[in-house]
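Asker: So, here's a batch of structures to check.
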Structure I
Amino acid sequence: MNFTGLKKKTAIQFYEKQLKKLKKNSTNVPERIKTIGVLADSRLFGSYDISRNLSQKLNLPHKKFEIIIFENLKDDFVTQHYNTFSEKDFGMYGKIKTKSVKGFVDTDYDLLINYCNLDSVFANIVAVQSKAKFKVGFADEKLEDLYDFMIVIEGNRIDIFNDELAKYLQILELI
């Protein structure tokens, strides 16, 4: 018996419930960004070196970044070099089952950047449960409670997203 559809449906219910509970608190914003958690999609990551680009744009060393990849496609390069997670790492109602995902969620990053698709419920569960102080992602009306800062970019143009992110973090004097 396949419970994938049921698991996804209960995960969506959990996510929507958690999103309603979020309350924005301006005292949560860090003074300076020193550590960054990055959520990315394996389809995106296969063609783009996120850590190198972000390191250059934000002028922070690679060791300040922790990247976790939502694995839609089985990619040996991604699984060998980065922490990955998939739908299998979640139980009913969005319960996280693996230590690596739980560790990512429980880490107090100064900044969380979510590059995943807006409709990726499991990546959004990781984002909503993250203890990061400042969360950034692609703009969407449904996600305005999730993120502290959203960037409007048409399509999946990561270079432009990173340029805008760096610009606004400098304006906010966070980097």
Structure II
Amino acid sequence: MSDMIDPDIIEPSIDPKTRKIGVRHVKATNASGTRTKIQVRDFAPVYTDEPASLGGSNTAPSPLETVLVALVGCDGVIIHGVATAMGFDYAGVDFACESQIDVRGPKGVPGIRPYFESGKLDITVYTDESEARFAQLCRNVEFRCPVMNLLAAAQVDMDVTWTRKPAAAYTGSVD
């Protein structure tokens, strides 16, 4: 293993020598079905369910779909943090994400993993920054994103494609 430091990785935005533990809490209830009501902090409850094709009532995203929600949401947060640290200017980001799972795994077939086999994530950043700075942003986001790194640690084969488009082309909004 090399002790070389990647020159594209920016300095941490926290004292690297002082351990800081962040604790997250959720509470949930499931009334003997596929639908689960989840409480996070003081927000309105969120729900998970399964599609009817998998025995659910199709009233909310599946737990695995919420993993994809967590991935794109986490990338959005980390892009913002890295961009701020770099002084990187961007107008917005669009994400498209999908995953593949062999549903035999969660149904108990031995030898079949019960979680994602692979996934595809397309990230479009609307910026007028240079290609070199864009590449540095991408590298740092992948280095820092907790959810992306959880999937990597689980050996989910993720195909991540980063695209840079002019800032003026961004048409999205977050209501």
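Asker: Taking 10.5 as the value of mean count of other Cβ atoms within 10 Å over residues 5-12 derived from one of the structures shown (I, II), identify that structure.
Answerer: II
Asker: Taking FRET efficiency 1/(1 + (r/R0)^6) of positions 93 and 117 (r between Cβ atoms, R0 = 25 Å, to 0.05) as the criterion, which structure among I, II has the greatest value?
Answerer: For this comparison of FRET efficiency 1/(1 + (r/R0)^6) of positions 93 and 117 (r between Cβ atoms, R0 = 25 Å, to 0.05), the top structure is I.
Asker: From which structure (I, II) was P(r) over Cα pairs in 5 Å bins from 0, in percent calculated, if the value obtained is 1, 7, 12, 16, 16, 16, 13, 9, 6, 3, 0?
Answerer: The read-out comes from structure II.
Asker: Can I ask one more? Going by relative contact order in percent (Cα under 8 Å, 6 or more apart), which of structures I, II comes out largest?
Answerer: Going through I, II one by one, relative contact order in percent (Cα under 8 Å, 6 or more apart) is largest in I.
Asker: Related question: Thinking only about mean count of other Cβ atoms within 10 Å over residues 29-36, which of I, II has the largest value?
Answerer: By mean count of other Cβ atoms within 10 Å over residues 29-36, the leading structure of I, II is I.
Asker: Further question on the same structure: On FRET efficiency 1/(1 + (r/R0)^6) of positions 21 and 109 (r between Cβ atoms, R0 = 30 Å, to 0.05), which of the structures labelled I, II is highest?
Answerer: Biggest value here belongs to I.
Asker: Can you say which of I, II returns -8500 when helix-only ellipticity at 222 nm (-39500 (n - 2.57) for each DSSP H run of 4 or more, over all residues; to 500) is computed?
Answerer: Only one of I, II returns -8500 for helix-only ellipticity at 222 nm (-39500 (n - 2.57) for each DSSP H run of 4 or more, over all residues; to 500), namely II.
Asker: Say we calculate mean count of other Cβ atoms within 10 Å over residues 13-20 for every structure; which of I, II gives the highest result?
Answerer: Evaluating mean count of other Cβ atoms within 10 Å over residues 13-20 on every structure, the highest lands on I.
Asker: Match the computed value 20.6 of mean count of other Cβ atoms within 10 Å over residues 37-44 to one of the structures I, II, and report its label.
Answerer: I
Rule-based calculations on the coordinates, nothing more; no lab input. These numbers were taken from a predicted model, which means no experiment stands behind them. Cβ atoms are built from the backbone, for glycine too; each structure is taken alone.
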